Structure I
Amino acid sequence: MSSLKSAAVVNYSSEKGSVEIREIAKPEIGEEDVLLEVANVGVCGSDLHQWTADHSWKVNYPVVLGHEFGGYVAELGSRVTNWKLGDKVVSETAAVINVNSPLSRTGLYNLDPDRKSFGYCLNGAIKKDVKGPARCLDLVPDHLPFEQACLTEPCCVAYNAVVNNSRIKPGDRVVVLGPGTIGILCAAMSKLCGAEVAVTGLETDSQRLNIAKQYGCDVITGDAIAWSKLRDGLGADLIIDAAGISSTLKIALDLVRPNGQITKVGWGPQPLGFSLDPLVQKNVTLQGSFSHNWPVWERVITLLADGQ
C-alpha cells in the first residue's frame, strides 16, 4: 500500500460502539480495478447496525464503512479500457463475486454465496478514496448531482423489492412497514407502479412520515388494519416489511389479504417466536428481497436523471 494516508470511518470490532476515525493508507489497485476520488457517500442503516453491533451478517474487521457512494475515476488498472480519468460514476456493491457461479453467469451475482460487499467485507467509501472493480461502475449523467446519485444504491434495493420481487399492479393497496430510507423508497416505487400506498410508523417517526406524505402516501401511526381492509374488507394486496426487527412479520400476516404477498426487505436477527400458520391458511406468498444487479442500476439511474 501507499504511504499516503487519509481519515476513514472504521468499524474495528464486533463490540458495540466499535467505530472510530483512523488514518488509512491509499489503496493500490489491481489491473481490473479503479480508484475513485469519493465525492459523496451515504450512511445506510446497516452501517448503524454495525456500529450498534446488532447485525446478522459477517463482518471482516477492521473495515472502512460506506457502500452508498459516488465519485470521479482517479486511477485506472492496466486492463481497464472502458473508463477514463475524471468519469463521474457510482458503484454497485458486489465488490467480489465468483464469476463462474451459476447465479453470476445468469446475472444474479447479487445472490452469489461468494459475494462480498464494500463496507463489511472490503473497505468502503467513508474515506477520501476507494478501490473497486471497474465492472461495478455505472456512469452518472452530468446534470445529476452526486447528492442524488448517491441514493442510487438504496433506490436499487427498493426497485428490486417492489418491481422485480413483488406482484404489484396499478390500483393495488400496499402497506409499507417501517418509514426508514428503504421503506420510504419502497413506498415511492409502489406509487410509481400506480398503487395506493400507506406507510406505517411510530409517533417518534413523525419527521420520516412527513417525507412519505410528500410522495403522496397515506401515513399511519399504530394499527393499519382499518386502512388495509378499507377497499373490500380482506386486507392489502402487498405488504412490504422494511422494518429492522423480526416481529413486524406477524403484523404483515395480519394485514395481508388471502392470496396476497409479503415482501421482506428489512433485516431482523431476532427469532420470530410466533406461528406461521396464517401464511398457510391465507395462501400468502412470502418473498425475500436482497440487493440488486446491473439492470436495476441502469433503470434507477434513468429514473433519477428524469427527476422521478
Structure II
Amino acid sequence: MTTSAASPPNSLSPSRAGDFMQCPLLYRFRVIDRLPEKPSAAATRGTVVHAVLERLFDSPAEQRSAPRARSMVAAEWRRLLEKRPELAELFADDTEDGAQLAQWLAEAEELVERWFSLEDPRRLEPAERELFVETRLESGLRLRGVIDRIDVAPTGEVRIVDYKTGKAPPPEFADGPLFQMKFYALVLWRLRGVLPKRLQLVFLGSGDVLTYDPDEGDLRGVERKLLALWDAIMRATESGDWRPRRGKLCSWCDHQAHCPEFGGTPPPYPLTIQPRLPEPRTDEPTADEPAEPSSPSTPSSRAPAGGGAPRPAAE
C-alpha cells in the first residue's frame, strides 16, 4: 500500500542517488511507490544528534560545552517525538523503568560528547546550519539536499561539514561518503559560483575526520556522473524496468516481501509505461542505402572478408 499518489521523480538528492546506485528497485519503492518503512533506532538517534549539534550554536561560544550538549539530548528527543509520534513504537517493548530508552539516550550523549574531541565549537561560528540547497543544471536536472554545516573563513574560503553518527569506512570504501560531499559541493558551486575549498566528514561513531579538497575537475566529473545516473533513472521510469541488486545491505531492507530476490513480488507499477522505439539495426540498410543484390549462395558459403575459399557450413 502506498502512502500517497505515485508520481515520476523530478529531482535528485544524495540519498536517492545512493539508493539507485545501491539497488534500482529500492529507489522505485522509496521514490515512486513510496512504500512505508519502519522507523529505525539508529537513524532516529542520528536525527537527535544532528539537532543537538545544530542548536548548540544558538548559545554563546563560552557556553558550548560537552555537559551542556549532553543535557540537550533528551530535550531534542522529546521535541522530535512531538513532531513524529510514530517514533514511540521504537520503545514499545521497553521495560517499566524505561531502561531501553535510557540506554538509547546514553548512546546519543556519547556521540555528542565525542564530537568535542574532534572539533571545538567554541572556536566555530558557522555561516549556515542545516541549509537546504537546490539548483537546476543546464540539462534541466534539479539537484537538492540539506548541508549540515557551512563554515566560511575570513578570507572567503568555504568548508562543507557533514556529521555521521556511524563509523568511518575503510579507505577503499570512502568513495560513497565523499560522493555525497561532492554532490553538495557541486550544488553550492552552481548556486554561489564559489568552489568549496574543503569537504569534511565527521564520523562520531569512530572519532574520525575525513577531509577532501575538491577541484573543478572533480565537480565536473560528479556532474557527468549525475547526468548519466538521471538518464538511467528516466529510462527505468518510462519502461518500468527496475532491477533488484542483491548486496550486503539487503538484510536491513524493509521491502524484502516485495523483492524478487527474496521471493517477493513488487506492487503493480503505478506509472504509465512508455515503450520506446527499437534501436535501428546496424546490419540493415538505411533509406539512403540500397540493399545488396541477392546472391544464390547461402550465408554459410560466402567467402570470408579477407579472401580465400568459402567457409563450410557449421554442423
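Values quoted throughout were computed directly from the atomic coordinates according to the rules given, and no laboratory measurement underlies them. These numbers come from a predicted model, not from an experiment. Cβ atoms are built from the backbone, for glycine too; each structure is taken alone.
List of remarks:
- Identity of the structure behind -6000 (criterion: helix-only ellipticity at 222 nm (-39500 (n - 2.57) for each DSSP H run of 4 or more, over all residues; to 500), calculated), options I, II: I
- Which of I, II leads on mean projected area of the Cα convex hull in nm², largest value: II
- Read-out volume of the Cα convex hull per residue in Å³, for residues 119-214 alone, computed value 103, structure in I, II: II
- A value of 4.0 for distance in nm of label points 7 Å out along Cα→Cβ at positions 231 and 263, calculated from one of I, II, originates in structure II.
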